[in-house]
Structure I
Amino acid sequence: MEESTNRIDLQETVTQGGDPYLADIRKEWDWVSEGVREILEGTPQLTFRQEDVYAACVNGQAMLWITSEGFVVTTVEVDRFTEDRTLLIWLAWARDRGEKKAAYYLPFFEKQARKAGLQKMEVRSAVRQMIDYLESDGWLLDHIVYTRGV
């Protein structure tokens, strides 16, 4: 089991330009909220609301990274048994689909995780097409969660 903790300070590791950079969700919310809404509409099993993403970023529990192509929201989770810290890519959205944008930026986030002293990275997705890409890039399938209402 993992539980979320406050964000880590990655400010000094950020470069602007082509790489994602940390942004203030209050300044970016108009367009980011549309992407979050799109993610939630396409993934009805998610239980959080748009406002929860905003609140998590404002309160330092999540970090908003942006590029001209889209955004990523990350959190740091700590394993309660091992205390390993994991960079979780919580949300990822791109203006243009089908161009493997998420795959393109994964090395950037891996570099950030290393610089911050984290032990792992994690991606959660209901998109089945991610399986082949991630496994071919050295990611391991950790667990699968199935749910059913009762």
Structure II
Amino acid sequence: MATMDKEGWMVELRPITEDNFLDAFNLKLAAGQEKYVSHPIRSLAQAYVYRDQCQPFGIYAEGRMVGYVMVIYDYDVPEYDIWHMMIDASMQGRGYGGAALDRVLEYIQTKPFGPSDRITLTCNRDNIHALNLYKHKGFAQTGNADEEEIELSLL
């Protein structure tokens, strides 16, 4: 099932490969957002380290990469974690974040790395737009926090 943004564009996830990783490097955060989310360059380094338990994705709409997200499986808990979701500064406000999150949740439902129904992410407590999106999608604060990052899990 395709997920559409608010302008009617299909939003899809495509794995990051040698064919599109430079597109991920060229994504830009909006001014002030660097305190909320890591750039895909850092995330892809983490994806290499955790390559047996994660999948980085480009978020595509309008035929081009508009964002980035990584899904990682924590075998210790076990749980699926959503890391570093971002939409390029020039593409924000079009519904791509919400549509991409729907696609991420669909991917996790296939349990690609192992069994778990727990889905967790962290978000900077000052990132009101992201917090509102996550709460709208059914995530709630767990009470766990690390400095400015609060943990949310899907209920």
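Only the coordinates and a few stated rules stand behind these numbers; no lab work does. This structure is a prediction, so every number in the text was calculated from the model and none was measured. Cβ atoms are built from the backbone, for glycine too; each structure is taken alone.
If helix-only ellipticity at 222 nm (-39500 (n - 2.57) for each DSSP H run of 4 or more, over all residues; to 500) computes to -7000, which of I, II did it come from? Corresponding structure: II.
For the structures shown (I, II), distance in nm of label points 7 Å out along Cα→Cβ at positions 27 and 131 is largest in I.
Computing mean projected area of the Cα convex hull in nm² across structures I, II gives 8.9 for structure II.
For distance in nm of label points 7 Å out along Cα→Cβ at positions 75 and 115, which of the structures I, II scores highest? The partial results should precede the final answer.
Numbers: I: 2.4; II: 1.7.
Structure I gives the largest value of distance in nm of label points 7 Å out along Cα→Cβ at positions 75 and 115 among I, II.
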